[in-house]
1. If distance in nm of label points 7 Å out along Cα→Cβ at positions 26 and 58 is computed to be 2.4, which of I, II, III is the source?
2. Looking just at relative contact order in percent (Cα under 8 Å, 6 or more apart), which of the labels I, II, III belongs to the structure with the highest value?
3. If distance in nm of label points 7 Å out along Cα→Cβ at positions 226 and 266 is computed to be 3.7, which of I, II, III is the source?
4. Comparing I, II, III, where is Rg/Rh (Cα atoms, Kirkwood Rh) highest?
Structure I
Amino acid sequence: MQGLKFIAACTALLSAMAGAWGQPVALPRIGWVLSGTPENSGHLVEAIRAGLADEGFVDGKNLILDVRFLAGRSERYPEVFADLVRQPVTVLAAASHAGISAARDVSRGRIPVSGYFCGNDVKQMVQSFAQPGGNITGVSCLSAELAVKRIELLKDAVPGLRRIGFMYDPRVPGKDKELAETGEIASKLGMSVTSATVSAPEGFREAIASLRRDGADALVTSEDSFTFANRAQIVALAAEFRLVDISAFREFVMAGGVMSYGASVPERIRLQARYAARMVRGTKPSDLPIDQARHFEFVVNLKAARALNLSIPQRVLLRADALIQ
């Protein structure tokens, strides 16, 4: 018995000496997959690092942040997450239905997942906001719940608007319902809706062109990580086909879109990173209620509006949180 105690003591001493002598010590690793590119997602990586720092973590010092980029190819989520879990990782993080479901599948319930939920993603993934259950939790942008507000803003900005084009990714569950709800809202405001689906970056041109052929004068882009990553192409095509666009994210407006209304993506991701850090420390995902966005911003790009010969009423501009000249 005394011999066993002696061996255990020696083992502990050697482990401590290894750390002191600079031998490699495994750090917790967060595997984070972003839908965009390093160029258009730099501000998001900064938000992730800021959120980790809020919880006392610094990449390379007491944690490894392994960020992967999909360059708008959301179909690559499964293979990228599969590669991450071979590292191995302590926590996985992603956004929208495609990303969170891929993380869920490769984790097999054993690895915590910090998610950024949009639209109806929450209802598809967890038991409830207050008690998510399982191995997934995170933050929500409540974007689908703001659909009514976006359509109202679009109508206020373009009083003569009669037909809206709604573009969405059919691979995402719940988008048919979102289309139906958009149609109901538009009808109450004296407008009609036509729609187009797109599931690959090469399909945006034809999707937006078809909306224009069907008589749309405005574009509403359904929010998810796929459209977010391809926002520059979307707003450029909307301008080319003379469509007034509105989206859920300021980043669309910064890329040249006309209007956006929704939660701040960097603020949400910063909190998502804090959730990931808490799970690294051992907090169970089921003990972290999904945080719902409480602050929303209305952003207008006046330059983009002028390019379309659109004069947005002053009463609408006064409601904007930010005007881009």
Structure II
Amino acid sequence: MTQEELAQLSRAELIQIILTQFEQLEKLKADYEALRLKLEKGKKPTTNSSNSSQPPSRDQKRSLPTDRHKRRHGPPRGHPKHERKFVANPDHRVSVKVESCSSCQADLRAIAGSLVGVNQITELPPAKAEVIEVRQYEVHCPECGKSQVCAPPAGLEMDRVFGSRLEATVVYYRQEQHLSYQRTQSALLNLHGLEISQGGIDKIMQRAGSKAVQAVEQIQEQVRQGSVIHCDETGSRVEKYRHRLGERFNFTRGELAVMAVLMLRGPQTAAELRERAGRLHTFEDHSAVESTLVRLSERSDGALTGLT
């Protein structure tokens, strides 16, 4: 704003501009003090195990006798230290101000005070389960008379009992952390305040497994078409004998047993196959053997058996 523009303003307008600028100046001063204190706090003394995550073995030691047996403890040499850095925009700010004088009990709430310390604490928000009620309405069109029902958004389907984030958490506990059903129950109760039965956990795992079927089928097809049928990186010692035919053609246990007996003894009846394949796989009845033979004869990559 130029000097000519200021000269045209009234006294009240000038006072309002001054007050606004004063408030902005006070805010800038507070921000400056916060940044100054953060910078001073960043200039820490010599790092040791008491003020950082540095292991005690790297602290400066007092003079010890030269004939003392030296033994290195802690992590290997070159272990990097880790320190929490101040963030520019914290999620929450908590102002700690004095409300009354400790000497005379005078009310000090109206006094702004000067900033003397800044500290940042990293915390997790409460991870408590919430219940979402979905209400689906039906509307009759006044023009054509047809009933209209809107489909719920993804993750809020009417046939759902548990939300997608809860299901993902259960799958993570069971599949990634390998928690038992009982420990998964305890984790959900202690961390999220959620009581759930082992049957509910099993339903969630079944739902997740059904969604992964398509991806599993794609992976299996890639394995079938791959040039490498087996890779073992556990060491130089390997098993003396190993069936790899099933890995190449992605056989089930029953299909592998039938193929092994057929390649060993040639054409056989379903009863003979069931009896001789018993050491590799147990078929419930003759129809189970016959269905296995049908699958082998109708493979998309070429029939492996013939029925007569």
Structure III
Amino acid sequence: MMFGLFITSQCIYAQNYEKVYFTRNDTVNYYFKIVPKTTIKGLVVILPGIRGNSDWALKASKIPYIAADSGLVTILLQHEIWLGWLREDIVKFLNQAISEVIVKYNIPKNKCVIGGFSSGGTMALSYTELANYDSAQTIIKPKGVFGLDAPVDLIEIYNNFHAEAQGMECNGKRIEISEQTRNIDSKMTKYLGTPLDNYNNYIDHSPFIFGERYKNGGRAIYLKNVSLRLYSGIEYNSLQNKCDCGFYLDTSPFLISFLRSKGNKDATFKSQYDKDYNPDGGEYWRGKHEWWGFDSKECVEWILKTINKK
């Protein structure tokens, strides 16, 4: 049975939030819940990226608070270990959290949207795919899914991180990499293997496979009837340098193109460099791989439009 710890938020939006643990003896796996004071219109599920947790997302993202002002309940999932792709334990926690909230607040299952930042967006996409090819494994079929800088092709991510971890050089200089990059490269090799030797593992865990775009896009075909919104905020200079070296490829626009070719007119792409895009943190955060790079107002408007669509 779940139990909640009520905490008053100190954020600028002055919204109350609740911290709900999955079991009474578990102090590391929980979710935050932000409930509107007005009539409830739907549910937004947010997954943080591999670098941060839901505590940080609660402080850095404006989405939960703008959503609350718009009549949407928001939950932010926290888990002890994030590997960057969807696993059975994450599905279990998501199902448990979503089930508790939709029952308590009488939210229709067709009024739920899921999304996330970075690898959180990757897992949101994979959860939505799972809901559409094996609905018995999920508590809902999300009506929409969104992601900011969500890596959609894990093969591309592996190849890029592995090349850098092995001492990739660009224009005669070795690329400096973070300990996090080394860690992700090590974990992908340990848990998924290499794409060359374990190709099907990557098919199973990746929202989209660029090399499969002329077929079913891996499991991306299961998003063909889902409203989808991807935001790209990769810094231009970093993107350009990596492209010059022939390694990096942001495949999120190709996922959108793939889905639109399959008839999904509700699959859309938004660049952070668009003139009408207003990052939460201001101009400095435009193109940065951070929560502050989100245009939360624009995102919530898309969520409401998706939830209200007949």
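Quick note: the coordinates plus some simple rules give every number you see, no bench work behind them. Computed from a predicted structure; not experimentally measured. Cβ atoms are built from the backbone, for glycine too; each structure is taken alone.
1. Values: I: 2.4; II: 4.6; III: 1.6.
Considering all the candidates, the number was obtained from I.
2. On the way: I: 20; II: 7; III: 15.
Looking at the calculated values, the largest one is I.
3. Values: I: 2.8; II: 3.7; III: 1.2.
Derived from the structure labelled II.
4. Details: I: 1.08; II: 1.20; III: 0.95.
Once Rg/Rh (Cα atoms, Kirkwood Rh) is worked out for each structure, II has the highest.
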